[in-house]
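In the part that follows, the structures are each spelled out as structure tokens.
Any read-out appearing in this document is the output of simple, stated calculations on the displayed coordinates, not a laboratory observation. Just so we're clear, the structure is a prediction, and the values are computed from it rather than from any experiment. Cβ atoms are built from the backbone, for glycine too; each structure is taken alone.
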Structure I
Amino acid sequence: MDDILILGIESSCDETAAAVVRNGREILSNVIFSQISTHTLYGGVVPEIASRQHIEKINQVVDEAVKQAGIRDRELTAVGVTYGPGLVGPLLVGVSFAKGYSFAKKIPLVGVNHIEGHICSNLIEYGDLNPPFLCLIVSGGHTHLVIMEDHGKYTILGRTMDDAAGESYDKVARAIGLGYPGGPKIDEAAKKGDPKAVDFPRAKIADNEYSFSFSGLKSAVLNYLNSCSMAGREVNRNDVAASFQAAVVDVLVNNAMKAVENTGMKRLALAGGVASNSLLRKTMEDECRKRGVEFFVPSPVLCTDNGAMIASAAYFRYVDNRISGSDLNAVPNLKLQEV
């Protein structure tokens, strides 16, 4: 059987990314152009600026991905692209480019759910990992706890009711003066702080023990900072970062462990940008080990938005003959396909 080579394109937020993946598991190239330096000036992602930079870079990034893969574009089997969820402008850049590329190269087009792409980053990292397994997806825009029943089929156990975990990291980092992006900066500051210095709340959702809420935690941090300001007390931002991060990780790990115990699943994977967080990775690994559960987490480069994860997800859709038409469009609030 001939190898299936998928070009994956990702542009849902502020990374312009493209990759070539062989047979859904083997990365031949993975090129990422990050806009972090631009958006740092504004304290967060500005959608219009992100869209313009995607337009400027996408040709170059795709060409570089094909070149680094050591293949010719006519050897590609199909092109996969993120069509949601995400920011509508950036998504439209990727979808429009992929549709044109598919037409020009006469290869099939495969639309991919961004969240599904994050889950598939584990299938690249671990060549023998196959569904079913539990997966906690934690990123700037999403916090989902799901069972991957089969390729493209999910049971959603819980999701955030308000802010995503990564979004709360960005907001708290801005509030304590660490800047953007919040995730890595809070992670680094927390290593120098006391996680028990401030007793921040851990939210529980009454009608779903697997769901999440982080807006109350964010508000608690802001209230603490305001109270310190009003009382003239100095704020130790490393302590605030450590205490905030401990609260987030406690909720994420506790909900995941409840799912492990209640479903009987013996494999748990992490995915998404926040899966790079050092405390989350270590705590989740430790708790899984205690329960005899296999733990999977991608390398940091596969946790961030990247084209390889989209190519992997597109591969499994392609072999299942789930091909997209020329009417594929951006869907900013796209949901995972449930069983």
Structure II
Amino acid sequence: MTPIYGNDDLLAQIRTMAARGRLPHAVLFHGARGMGRKTLARYYAKTALCTGQDAPCGQCASCRKIDHESHPDLIVVPHSGKRGGFSVETVRSVVKDAIVAPNDGARKVYLFGDCDAIDPRSQNTLLKLTEEPPPHVLLVFTAEHRNVFLTTMLSRMMPLAVRPCTEAECLQALEQDHGIAHSDALAAAAACGGNIGTALEWLDSRTLQDLTRAAAALTEAVSVRRQYDILRLLAAFEKDRQTAMTLLRLLDAQVRDSLVLKYGQDTGLMGCDRRSAEALSRTVTASRAAAMHRAIQTAWDALQANVSTRVTLAALGWELLS
């Protein structure tokens, strides 16, 4: 089986539920991009479909078919629609297919990956199936945030939070599973806070490397309230909306990490630079961190809504000083 790093408690929970015959009929794996949501979703499916001892055994025909992406009862639902979510037509086809008996065993698993753009109409179309699926049907969803789903949908599924692994585990994964040289793997693991997917992306992208350095510098400037540096660093991204949005995502993770460190936790960090997060943790209060998070989210929403990048970043710079 493909190694899964971190999330030991979550893996144990899934195995325990399977051993007791109590796998929920609908689950949502949620967490930041790159932390292995879809890998865990496939682990859940493998556990549900396994025919061996101590599921997932990794040795039975079902487990091997999943490893080779050829299991007929694991249906990965394709993205569709203009926003890359799941169109009503696609959801209707799933609802129609769900009544058909499994091909190989006792269950069918439908995997809806990356649901962050799922439409409310599609969710309403899926609601009845999520509430009362046929006995042989399991539904598995992944998303960055729980709140992309309607309350009615959330109430019918079990949310399972995916956490980052440690830097040491990230380093091990990069070296052993991806053949990354030690020095490069060490830099990527340190920059990406235990997020293996982001670390791999970081290694392949000079732009992302520059962004993580900018986010670290911005975090440090915020920690000492250096007005000029904050505005200067943000202004450097005013001509590239998508890059600016990535910078805001990195900065938000840094703010989050500063609170984690402030209250004595040194695991589960999600940001791109521990040193600057530690600097911010020494000066930030919980209320100020919450205010910064709201300001960053407001700026991100504004950029997504096509508001002027220059104006949005300038406004954020002043908000970060308040």
Structure III
Amino acid sequence: MKQGKASIRFEHPVRIISAASIASKKEKEGPLGEFIDYIDEDPKFGKNTWEEAESQMQFLAAQKAIEKAGISKNKIRYIFAGDLLGQSIATSFGIMDFNIPFFGLYGACSTMGESLSLGAMTINSDYADYVICMTSSHFASAEKEFRYPLEYGNQRPFSATWTVTGSGAVVLGKKGGTVGIKGITTGKIIDYGIKDSMNMGAAMAPAAADTIYRNFIDFAIDPSYYDKIITGDLGYIGQTALIDLLNRKGYDISNIHMDCGIEIYNKEEQDTHAGGSGCGCAAVTLCAYILKQMEKGKWKKVLFVPTGALLSTVSFNEGQSIPSIAQAVMLEKNN
């Protein structure tokens, strides 16, 4: 089962039984809008605050994923989930009414990869028959948490990304579904000394490059093994840096690389500058688009690599750099 120094190979792929995606108006207007399961054009989702809105998205995503799986919620043994807010309040308030045992996670925007990795390990080890893996982000709650409240009206530099308002959830199990998790590669914390919180792509690209490179080494493969290598939210700047970093190691992924932050918005029409970001960026793109393309047979082997910047307002205001991490999940269409 152990593969190389940082990876695990599942002899019997863990199955993705169902997936659900929730988002708001801006995501609806993007290129992937038609694929999203549920859109609420009210960014507060009928609630009083941005944080309550994010909790509501997680509730809806989990509810929809369970419904699509065709099973009772009582069969879900664990939920693996987290978000970007302090003490993961969007998750804890969003899922508590399900009354399902819960593992709270924080991997910044890599959380969907972390939850899928831990969920797959749990299913493969026979500690559960079904688990939910989930995360979310909200543009307004994230801006308040990490930068400036919207009322401040600050200008955004062109290197900045736009936090996706959305949530994605999957149900994992042993049987069913048309896509499985074949293996995982767990990332390391990588710090290139970037201190610009408005340029997340530059901060996260080295972590993505390190995890993708480790996946190649651990499984003795090269980029040709995959139909697509899909990162979480590097955006246009981070994509350029990632391709350059891997080229230095002798691997060219330029023809097969895709980034969720580039795909989810239309750069010219939606004024998102460097692309999309946030936990919801990778989660919504996975659940709304990537898995559906694999189910149709367009792609058979995908390396899904959510990326996360591990900063806080405390660390940033104290002058610390922005360490980052990336978690790789090997997705394969079941025969």
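A few remarks follow.
- Parent structure of the calculated result -9500, given that helix-only ellipticity at 222 nm (-39500 (n - 2.57) for each DSSP H run of 4 or more, over all residues; to 500) is the read-out and I, II, III the choices: III
- Among I, II, III, structure where distance in nm of label points 7 Å out along Cα→Cβ at positions 21 and 301 as derived comes to 4.7: II
- Of the structures I, II, III, the one that 1.8 was derived from, the read-out being distance in nm of label points 7 Å out along Cα→Cβ at positions 61 and 277: III
- In this comparison of I, II, III, the computed figure 31, 19, 11 for semi-axes √(5λ) of the Cα gyration tensor in Å, for residues 93-180 alone is attributed to II.
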